[in-house]
1. Compare percent of Cα pairs over 14 Å apart across structures 1, 2 and report the one with the greatest value.
2. For which of the structures 1, 2 does the calculation of helix-only ellipticity at 222 nm (-39500 (n - 2.57) for each DSSP H run of 4 or more, over all residues; to 500) return 0?
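FYI, it's all coordinate maths here, none of it is from the lab. Quantities reported herein were computed from a predicted structural model and do not represent experimental measurements.
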Structure 1
Amino acid sequence: MMWQDLWAALALVLVIEGILPFINPNGMRNAWQQMAQMDDKSLRIAGLVSMIAGLIVLSLVR
C-alpha cells in the first residue's frame, strides 16, 4: 500500500463525514446528543459493526 492511498482514504473520510453536518446541521446535532446518551457497550458495538461493514465494502471494491 502506498502512502498516497492512505492519504486519499483519509481525505475521503473527511469529505464523507462533512456531508451530513453541511446538509442537515440540526439533525447531526440531534444524532450526537443521542449518541452521548448511549452506554459504552452500545457505542462499541456500533463502532465494531461500522468497521466490519467498511472492511467488507473495501474487500468488495478492491
Structure 2
Amino acid sequence: MNRIYTQKGDTIKGDKIVAEARKITYPQVIVKSGRHKAQRIILKDNAMCRIAKKYKFIK
C-alpha cells in the first residue's frame, strides 16, 4: 500500500525516515519537551521522504 502525500500539511511519522532533496537548510535546534532538544531541517526543490523503519508501538 504505497501512498504519496503531496498536499500542504500532510505528515509522515516513523522510527527512521530517509529524505532526499536538491537543497537543505542548516540544522536548527528546537525544543521538543522540557530539556529535550531536537533538530529541524527544511528540504527544498524536488524533496521526497520515505519511512525506512516503522514504529513498533503506535501511541
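1. Details: 1: 73; 2: 69.
Top value of percent of Cα pairs over 14 Å apart goes to structure 1.
2. 2
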